[in-house]
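Alright, structures below, take your time with them.
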Structure 1
Amino acid sequence: MNSKKLNMMLIENFPNLIDKYNEEVEWQEGDDTGSHTVYGDVLAPYLIECIVQNNESEVIKILKFIERILELNIKYSDEVIAFSILERIEYEYRNSILLNSNYGELSKKVIEEIRKFNSQ
């Protein structure tokens, strides 16, 4: 999967992020902007905003979206999710009951790897 396809998945699933997405990509490579940038600068802050606001339904929606991407088992998209989303929120929100009780199985595995790596 390339950046453009992964970026389009984001907008298709979260049309409410289109303005933030456009702001991010308009000065870069448009829809071909790297997904690490897009997911790190658009989806991650949105997820954090939802966590802070305790917007449980939206957090769950985002976590299910993340799980669907991980289910594709594509190296590039796995890395985007691991490094641009999960590693970031794991650091700041490790003890979040909302997150920890709603992660999918694949997300949990990625987070375990992040925790192992960070404990070395």
Structure 2
Amino acid sequence: MEEKDLAYFKDLLLEREKQIIKNIDDNSREIDGLKTAEANDEADHATINTDTAIEEALNIKQQAELKEIEYALFKISNHTYGICEMCEEPIGIERLKVKPQAKYCIVCREIVEKRA
């Protein structure tokens, strides 16, 4: 992969990383607010519990994506970015534009998903 492409994907990943960190912070504040909210009846209590569970699930998903991004940034730094971890062939640029933290090419991703 050319240096200009690596720079493009690094910028893309860093921007997404910044957005995810902001989302996680916002979600954490939302969860804290929900935990201190007054529940006047059982319906309020149920709503608060449901909203808290949703926010916590979103945080978990975002933290997983953040780890994927950090790993992709590591791969950029050691010049292994854009190489499929299964077949060791280049991952298509179009795939990386859609999911810049992709570990697998399309074919290998389908194999991994079928195993799961």
Tell me which of 1, 2 gives 1.0 when you compute distance in nm of label points 7 Å out along Cα→Cβ at positions 72 and 96.
2
Rg/Rh (Cα atoms, Kirkwood Rh), calculated, reads 0.95; among 1, 2 the input was structure 1
With helix-only ellipticity at 222 nm (-39500 (n - 2.57) for each DSSP H run of 4 or more, over all residues; to 500) derived as -26000, matching label from 1, 2
2
On FRET efficiency 1/(1 + (r/R0)^6) of positions 40 and 88 (r between Cβ atoms, R0 = 30 Å, to 0.05), which of the structures labelled 1, 2 is highest?
1
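Work out the source of 1.5 here, i.e. which of 1, 2 gives that when distance in nm of label points 7 Å out along Cα→Cβ at positions 32 and 80 is computed.
Here the read-out was taken from 1.
Where a number appears in this text, it was derived from the coordinates with a stated rule and is not lab data. Just so we're clear, the structure is a prediction, and the values are computed from it rather than from any experiment. Cβ atoms are built from the backbone, for glycine too; each structure is taken alone.
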